[in-house]
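Enquirer: The data blocks that follow each hold one structure.
Nothing in this text is a laboratory measurement; each read-out follows from the coordinates by a stated rule. All of these numbers come straight from a predicted model, not from anything done at the bench. Cβ atoms are built from the backbone, for glycine too; each structure is taken alone.
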Structure I
Amino acid sequence: MSDRKKKLMEILEGVMPFPLRVIVGYCKLDDVFTSGDLARACSVHRSSAKFYIKKMLKFRMITKIPHKRRYQKYVNALTFSDYMKDLIKLVLEPLENGDLTISRE
């Protein structure tokens, strides 16, 4: 890998809320999956996968299927980049344009 690509990967790892292996593994998952599926796809421990699932739930990337130990991707978030594109379009751009304001608490 070239030095430029290594630097870009370092930057990406620094700004993303998940390790890069989780981002890559997320797109390999089916629409409905378990924490074990995430652990296998990302080559992480099952307890780490559960931690990342809680984070994904908090970020509203996925939803829990009621009464089951399964999770489901949202239709518009089948990959991590889909999720980020929507976030940029719905929140970041309006914030930068002044259409969305920060509350002062």
Structure II
Amino acid sequence: MLGTTKPALRLRGSGEHLRLRLTSSPDLLATVHECCRASTAVEKALGESVQAAIAAGYSWAEVAQALGVQAHTAERVQEEYGATHRWMQRRFWGLDRLL
């Protein structure tokens, strides 16, 4: 269709200055879908990175620290990271304002 644009996501920077830029699109649901696909890709890459770190001999405490949580076992790392992830979803999706 003439005049429409597809949503696009672009990673910019690196390290502490890494940002994800979203181009505007008139189709807001397509933008939601594109962000969901990107989130799935990032979670997959994160999982692969965690598995590689454990296989390379890093401890779960070291992996937890890299994830920004404090834990010492695989189960606790998953619980703590999951809780942080759920908190971010509520905050960024604006769900806390609905309560």
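Enquirer: Of the structures labelled I, II, which one yields 13, 39, 30, 16, 2 when P(r) over Cα pairs in 10 Å bins from 0, in percent is computed from its coordinates?
Expert: Attributed to the structure labelled I.
Enquirer: Determine which structure produced the value 1.9 for distance in nm of label points 7 Å out along Cα→Cβ at positions 58 and 90, calculated from the coordinates; the candidates are I, II.
Expert: That value comes from structure I.
Enquirer: If you work out mean count of other Cβ atoms within 10 Å over residues 26-33 for I, II, which one comes out largest?
Expert: I
Enquirer: Out of I, II, choose the structure whose coordinates give helix-only ellipticity at 222 nm (-39500 (n - 2.57) for each DSSP H run of 4 or more, over all residues; to 500) equal to -15500 when calculated.
Expert: I
Enquirer: Now a separate question. Compute Cα Rg over 2.2 N^0.38 Å, for residues 18-73 alone for each of I, II and report the one that scores greatest.
Expert: II
Enquirer: Oh, and also: Assign the value 14, calculated as relative contact order in percent (Cα under 8 Å, 6 or more apart), to the correct structure from I, II.
Expert: For relative contact order in percent (Cα under 8 Å, 6 or more apart), the value 14 is produced by structure II.
Enquirer: Something else about it: Give the label, chosen from I, II, of the structure having the highest value of distance in nm of label points 7 Å out along Cα→Cβ at positions 10 and 42.
Expert: Comparing I, II, the top value of distance in nm of label points 7 Å out along Cα→Cβ at positions 10 and 42 belongs to I.
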